[in-house]
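The structures come next, written out as structure tokens.
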Structure I
Amino acid sequence: MRAVFTDKVAVSEQIHFEFEGRPLTALPGDSVAAALMSNGIVDLRVTQTGASRGIFCGMGICHDCLVAIDGQLNQRACVIKAHNGMKILRQQFLGKPLVEAPHIQNEKVSSSEIETPDLLIIGGGVGGMSAAIIAAQSGLDVMLLDERPQLGGQFSKQPAPIHASSPPSTMDKQVRMGRELIQQMTDAGVRIIKEAHIWAGFPKRDVLAIYDGRTQLFRPQRLLIATGAYERGLPVHGWTLPGVMTTGAAQSLLRTYRVVPGQRIFVAGNGPFNVQVALELAQAGAEIVGIAESAAQPSIRSITSIYKMYRSSPRLLFDGLRYLRQLKEKNIPLLYNSSLSSVCNTGEELQATITSDINRSQSEHHTSFDADIICVGYGFLPSNILLRTLGCEHHYDISRKQLIVKRSENFETTKSGIYAVGDCAGLGGAYAAHEEGGIAGLHVATSLGHKPTKKHLANRTKSKLLLNKHRRFQSGLWKLYAARAPEPKKNNQGIEICRCESVTLDQIHSAIEAGCNSIGEIKQQTRIGMGRCQGRYCAPILAELLSERTNELIDESKFFAPRVPITPVRIGDITRY
């Protein structure tokens, strides 16, 4: 359904398309996923096991929302724009070709010319845009590539053009921040390429991307990666069902397309982001039947963390308190010490079962909630596959269970001339990414012989101070929301750990018992990590399972080796380069 605050003028500007022969309408600029969800369609494809799947990540990472569009398979519904006359089918498992699929004409071929900007930035979120502005203002030729139709990243998501006419005063601060950065980039002369599919990177700063129907090679003097993060998956029974999606996916549908994914929504996860999105959905017309938070309720023992957050950013702390007050005003139940343990389809709705451990004792309590949509948000993982492909060294953060790229104080990686800023380099939040981007952008300019202005030097000093504050705030926030991560190995063995290849926990254990003691051996034995997401969801879980089995510390070698292409790409697009 459309949000209650959708412009009435916009609603009248409809486009017409078909899904499985059924005529439907959408708004110009809608993604296919938004168009289908606004019409109540959540079941988008069929897997090799015959199971149905729908939108999950909402940002092109999981590839679970693949559909067939006008005879072309493997189209990501969350990325592709809907248009008049489009004919969409549920995608069947590969090996079942479409009937009467039209002949696909060759797309235009790239010229042999190589793009050689001073600075190439991958990622149009807050960090990437901040770096682009400073570098361009310093006199560099800057290009920025982003996969989405709108810039802003996940934090400063920009509405689709048809919804973007609202004056800045009516936007929230996140949208305004993105709009201001976009305008500053334009004024600075940054060359922006949207809807660019980056599929390869090589250690000498070579990057291959597909845009405008062609493959292009980029060979910049400096390369800056700002690819952000994606939400960590929580393997439980039913987490692959259509209607189960990340909290970020629900927010993207709402903020970008003004689509509310369901009438009744349940949210489970860890961290304040879930509360923020739940309130946004409620304001847009959804009924939030409950929120399960895996952390303990703040108490007198939380004073140290709260005080650290207050000293670092009173405004952000008060934002959090305001969210909690609004939950009470809207009578939205918030359950602490509670984690999602399973989801099942009752035939009419989804039913989420929550396991609560009120006193952190051995006793557990189970509660069920019925809803149309289940949103899950158990933290984030750095989107670092491009950094790893480029050969940048990483270390394993055992407390947050993720790989973190090694960087200098100016955010240059172990590969000379390659920088990383924002959440792709370690989760610090959008405000920290903004300051990192400015510092890195100025360092790139000076490394290429451009003398910084007094204003830029003053801004760098200010950015370093602000960055320290943001990091202290995040440190307090992490402690306040510290929670034991749900462990799939304690649940039933039939849970699918690998969404793409439907590899279950018991299959993994069987491979380990058969003598497979490395991630590569288990991959060969079970096909885990060989699907379209290339191990982004299953690799961290498998690395932990193997670490417990072998008593070896986790490092970068314990993850799947990065390979090109880093995301699925048509062979024809590669061979036509």
Structure II
Amino acid sequence: MLKIFHLWRMRYALLLAAGLLLASCARSQQGSPAGPAGEDGSVPQGGELRVNMTGEPDTIDPHKSNFATSILVASQVFDGLFKYDQALNLVPAVAKEMPAVSNGGVSADGKTYTVKLRNDVKWSDGKPVMANDFVYSIKRSLDPKLAAKYAPNLYDIKGAQEYNTALGTGDNPRMPDAAQLQSLRDAVGLKAQDDYTLVVELKAPRPSFLHLLALWVAWPVREDVVTKNGDKWTEPPNYTGNGPFMLSTWAHEQRMEFVPNPNYYGEKPKLGKLIFLQIKDDNQAYLAYQNGELDMVAVPPANTRIALTDQSLSQQSLRYNDLVVYGYQYNMIVAPFTNAKVRQAFSLAVDRKSLIDKVAQGVGREAYSAVPPGMPGFDGDAGKQYAFNVAKAKELLAEAGFSDVSKLPKITFTFADTATNRLRAEFFQGQMKQNLGIDVTLEPLDTRAFQQRFNASQYMVIFSGWGADYPDPDNFIPELFKSTSRNNSGHYSNPRVDDLATACQGTLDYEKRISSCMEAQKLVAQDQPWTFLFYREQLWLVKPYLKGLQVTAKDQLPGNRFYQKVYIQK
């Protein structure tokens, strides 16, 4: 991780090493990630990579995105100022170098960033990418009419929050006129000093700010393309980017196809085509892999044992940890989950070990708090007071006024309807019935409908997950549990957590900042806005002819950050 002070980058790299060991080594244990090239040492060109993305993304506009499928697509087509290498170090992309105090890129007070851009970066149609493209794009993300979920990640920029919140809220709307909105937009602390120099002014120092500039909410999009095409700008051939691939075909609800961007400034893709299929059923996707229709596939829980023990399949297996936590998330403005003791009782009634053993077939690690292992701020003891204990669960329900569980409101569990999620939902249903005598109604939704319901906070209990946007605990605690966060869809609110989350984001002293994150995490685990279940472990099968796959603990699909390096050697 790159901070203003380079020592912090070294500290993060060391702390991440344990968590990333499997990510960087697993493939070499199962077969070489590169493998032999041609007899003359050349790498085959022009093959097709076929992988399943599960379902239709709700949007592929990077500034509107907040789900993995959306970000997966946009990451093939757009490059931001910075990106991550395989060890999750932040490195320059469109930026020429990493801004630092030593090179004049960061002011001594940590509040002004001067980012020098490469002058050889082009859009897929050949036009140059310039500093004004970033000024437009970041301000577009902050436009209150766009309602971008990740816009608050940019609130450290001077004037950003004032502009983004100019329309108020549903409960307290405001009606500024066009001139007032333009004035607020102009006041945002961004300017193009020249064609290839971007200057960003912060209202206060933010140690992780360069990570925020690496997020999709700050990726460049073309103003003329968006203006000309409106909502259709994300449809091919309008979807103009500066990344390694171009979206050539989008057969909605079926597949998306990408071809290499001939004007890409970086390493050119070796693939002739990248294909994302939209097979919604995990078991059907697994069958497609066996039939040679996919080149890699996530192993459904029911097939885990055979994938790890079968002589042939085990040689194709790819197993690694990633920075993701899953759990049951409660809507805390909907009874009975307004009551902390009910939420705590539900946590106590869930046997996580059984979930991992029976549903996930042993793949995963029990979780009781938010921050995953392999990241600063991980605390293996936080939340363990709510480990499986049926007697204590019943006691808390009685204290909450529900010794007779028939007096509880009807409990509805909402989930994105995949085979794996259905197993997880049925497990929850069974645990509540078996351990507490509570009947739970399951509500399966297709991926797009689930995402819409989640964004609108229209649920009671959901199966939810959060993956690291960047390797820092301030991406977990404030993003999920600060009362003002747009990603806090369950309406959790604790003033002390809010204060600690602010310190987790803004304290320059490293030790104090991480300490604030950890204290906040313990309070969240106590309040139980989520029943944390497990830290994810990935198990995939990869065809032996797929070479050059470079996996990180932050991928949406294995190796998706480096698909331009992948090649097919049949």
Structure III
Amino acid sequence: MDKFSKTKNFFQKISKINKIKQAITLMSLKEFLVFLILSIVMTVSAIFILWNINQKFMVEIPSFGGLLTEGVIGSPRFVNPILSISDVDESLTALIYSGLMRKTVNGNMVENLAESYNVSKDGLVYTFKLKSNIYFHDKKPITADDVVFTINKAKDSILKSPKRINWEGITATKIDDSTVQFNLKQPYSSFLENTTLGILPSHVWKNIPPDQFSFSKFNIEAIGSGPYKIDSIKSGPSGPEQYSLLSFNEFILGKPFIKKLIIKFYGNEKDLLSALETNKVDQISEVTPNNAETLKSKGYVIKTAVLPRIFGLFFNQNQAPIFTDKNIIKALNNAIDRDKIVEKVLKGYGQSIYSPVPAGIIKNEDSKNKFSPENIDIAKKILSDDGWKMGENGILEKKTINNKKKSAIRKLSFSISTSDTPELKEAAEIIKEDLAKIGIAVEVKTFELGSLNQNVIRQRKYDALLFGQVITYDSDLYAFWHSSQIKDPGLNIAIYTNTKVDKILEKALSAKDGKSELEDYIELEKEITKDQPAVFIYSPEFIYISDKTIGGQEMGRIDTQSDRFLDIYKWFIETDKIWKIFYNK
């Protein structure tokens, strides 16, 4: 286009603008107002339409940044994967350290520091290949030497590691800088869970003598390779009061979205609740159901997950021979209102159970079993058919013949021993009331937890024990039900002996795949339910409370308190919006 044409077009545009101006000046006031309103409406409509189109094709995604503060009860002592015992230690260890494998929120195992692994056909040899470019928080590379060092320290008898039992009889060998081989004496179905153990940096720990290991400053100033690294520690007269953690950009499963995480330590639940309600912390756990309900009514976000805890009445036939009579246990099983205990004691934060195996291991039908008034009638009939008759004092009686062929009147009564914690005391009283309805007299004996463990459980001095089994690993079922665990320090508190169950447990323990192990536990459940060495009552829920909504935070399978942090690198507070076509989920 030549200069003349451009000049001509320019003046034509000016002419059009002038004509519009001229038309506006010729309008009456009423015409101008109508024109102005229509122009505004058209403009706003156009903007609104464009905004809707934009929103339709936009998606919200997690963004890096933000601060999250959590309050916990207790103070750290061993932020060390082979020495940690307390919930506080375990929680910080989960944030700061990484293992070869990592458990997911649904209970599956995924590679963490490991790139891959393979298992020999006989299930005795596991070979792990490490990922490349994996680093500790101090930027030192992670090698097979660190893995072997960690396992050998866990096995060291001088250190008395609580993880030692998981590694007895297992040899860790370095094949090359990125390959580690584990040799087992026998197949072990839960071995992969062992490899979630956090890996220690050998360059930090190797020169510390075993007798000084537990006194090292690195038990507090921990260096790992987990999603968060220590930025600073605030200490008081009695130890650490606060940990400030920063996201570790080189975390091998992905840089955590939340940039800063602060963990504050409190001495008791009262102080913890106060911290939440005065906005000193954003979220907490370890609260009673009563307090959870109060916070829920105030608008706090409550998240829960059923814990693998089996609370029930475990019978000691050696001390109370009445429990050799299965009819009595059948009556107890019918008469105890589990639903009432869950609602009244746990405020609904739990579930009624009828199985020795947690729901996270096998799928059971507990939800279909509901207590009704008919249960009381069924229980009464069972006992009546068994020869028990109501005495004048409302307690069932039965005429028996002793060894000297002399008759005696036997009353149906026993004692329940339990902890003096409010939850168990209240549950025991409800059980006592329920059993009184069918003519069974119960004496509730409560003990301080230390005394209960030392003088009652270890000595096996109880008729019935109202207590909980903590089943962190599938293999824990062996400790609770195998006949070899009847005597202290074994955990078979039901004093239960069944050679078939022993074989099932031994087979499950050495299973090479999850499918056969699952079949074993289904068979185990049927066998124990048939023998009735206990009445299983409830499983409590893990309760997580927050005053804000945290994106990506899922409550899946929670075995321990620290499992709440399994997917913390996926949590997010801040978000961005991008066009859908650019979003790869």
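For this structure, a couple of remarks:
- Structures I, II, III were shown, and Cα extents along the principal axes in Å, for residues 385-504 alone at 48, 37, 25 was computed from III.
- Mean projected area of the Cα convex hull in nm², for residues 73-112 alone - structure with the largest value, from I, II, III: I
- Which entry (I, II, III) yields the derived value 32, 30, 27 for semi-axes √(5λ) of the Cα gyration tensor in Å: I
- Taking FRET efficiency 1/(1 + (r/R0)^6) of positions 249 and 465 (r between Cβ atoms, R0 = 30 Å, to 0.05) as the criterion, the largest value within structures I, II, III is that of II.
Each value in this text was obtained by applying a stated rule to the coordinates, not by laboratory testing. If you're wondering where the values come from, they're calculated on a predicted model, not measured in any experiment. Cβ atoms are built from the backbone, for glycine too; each structure is taken alone.
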